[in-house]
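A.B. asks: Below are structures written as C-alpha cells.
Taken together, the values in this text are just the output of simple stated rules run on the coordinates, not laboratory data. As the structure is a prediction and not an experimental result, all values here were calculated from the model. Cβ atoms are built from the backbone, for glycine too; each structure is taken alone.
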Structure P
Amino acid sequence: MIGKFLSGLLRHFPHKFGIKLDKFGWADLDEVAKVIATKYGIEKDEAMKLIEKTVKQDEKGRFELKNGKIRAKYGHSVKVETRWSDGGEIPKILYHGTSRKAIQSILKEGILPMKRREVHLSSTYSEAFEVGKRYDRYPVVLRVNARKMIENGYEIRKKGKVFTTDYVPPEYIDVEKGN
C-alpha cells in the first residue's frame, strides 16, 4: 500500500515533507512514520507497523531499517552517498531492461544513470524485462558482462536484489536475444 510513496519519499522528495536524509540516505524512522500517518490518516503506531511490514515484505529489497532509521537502498535522484554495498557475490552477467528507442544511444554511449545517481542492473533476464516494461511495452534487455567490468576496475555494488554501478561502458553491453 505505501511502498511507492515510501520509495518516492526516501529517494526523490524528502524535502517536500520535511524529512532530512543523512549522507547515506538514512532518515529518522519516527519522522517518516509521522509523514505516513498524516498522508494516510492513520495513527503513528499504525504507520510504524505498516512501514515495518512494507520493508519486510518488499520483494525488491528497496528499503533498510536499522537503529531507528530507514533508507531506500537504491534509486535516488537526491544527493546521497551511493558507494556502499550489502556485500555478496556479483554474478558474471547482469541485465538491464530499457526502451527500444534508447538502444542506439546506449550501444554508442553506454548505460548512464540518467535522472538517478546510479545505473540499476538485474540478476535475471526476466527481472530486467519487467523493469524495461516501465519504459516500453516491448522492452529490450541488455546483457552486461559484469565479470569483465570488475576485472577492468569498475565497481558494481549489490543492494538488496538490485546491482548498481556508476556507468556501464558500451564495450560491456550486448543485446540479449531472449530467454
Structure Q
Amino acid sequence: MTDIPVIGEIFFNHNLLVYVAFALVPLSAYVLNHTTFGLQIRAVGQNPQAADAMGVSVTRVRYITVTIGGAFSAMAGASLSIALLNIFQSNLTSGQGFIAVALVYFGAWRPYWVMAGALLFSTVNALQLQVKTIEGALGFDIPSEFAVMAPYVVTIIALIFASKRAEQPTALTKPFERGE
C-alpha cells in the first residue's frame, strides 16, 4: 500500500499507535454523545449536584475519566518516545503538554474539533522542519528561533479566537462535596 504515489506514504507508513489515535476520535465522540456513560460524563462536568441527585456517582465518573485521560496521555508519550523517536530523554515533550490542554480548549471539548486543532498544530510544527526550503522559496532568511516558536504562537492565536466561542464545563476544576 505504501507504493501508491503520494497518498501511500501519507496514509500507510505510520506506527500502529497513530492509527489507534485516529480511531479513538470517533470512538470518543460516540461515547460522549450516544451512551449513558457519556451523558454521565457531561452531566458531572456541567452540574455535579444534579447528576448526584439523579443517582450518578460523581466521584466514580471523575475517577474513571481521569484514569482514561491518563491512559491516553501514556499512549501519547509511548507514541512519541517509542514509535516516533525511538529514544527516551528527560523533557522529551518540551512543552507539548501545554499544547494538549490548549487543544481541548480550542476544540471546545469536542473530539473532532480537538483533532482538527491537533492537525493544525502538527502542520505548523512540521513546517518548522522545512524552514530552509521555505527560505529558499521566499528569498530571505528566517531566524530558526521564529520557526521553533511558530507552533506555540499559532496555538496562542487559535486560543484567542476559540475562547470567544468555547464554553467550558461549569464544574471544571471545582471540587464536589455530596449534599452541598
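A.B. asks: Rank structures P, Q by Kirkwood radius over Cα pairs in Å and report only the one at the top, that is, the highest. Working shown, then result.
C.D. replies: Details: P: 17.2; Q: 19.0.
When Kirkwood radius over Cα pairs in Å is computed for each of P, Q, structure Q gives the biggest number.
A.B. asks: Follow-up question, since we're still on this one. I have 22 for relative contact order in percent (Cα under 8 Å, 6 or more apart), calculated from one of the structures P, Q. Which structure is it? Working shown, then result.
C.D. replies: Numbers: P: 22; Q: 26.
It must be structure P, since only it matches.
A.B. asks: Using helix-only ellipticity at 222 nm (-39500 (n - 2.57) for each DSSP H run of 4 or more, over all residues; to 500) as the calculated read-out, with -9000 as its value, let me know the right label among P, Q.
C.D. replies: Working: P: -9000; Q: -21500.
Derived from P, not from the others.
A.B. asks: Of structures P, Q, which gives 13.6 when mean count of other Cβ atoms within 10 Å over residues 87-94 is computed from the coordinates? Before the final figure, lay out the partial values.
C.D. replies: Numbers: P: 13.6; Q: 9.0.
Source structure: P.
A.B. asks: Looking at structures P, Q, which one was FRET efficiency 1/(1 + (r/R0)^6) of positions 23 and 63 (r between Cβ atoms, R0 = 30 Å, to 0.05) calculated from, given that it came out as 0.75?
C.D. replies: Details: P: 0.95; Q: 0.75.
It was calculated from structure Q.
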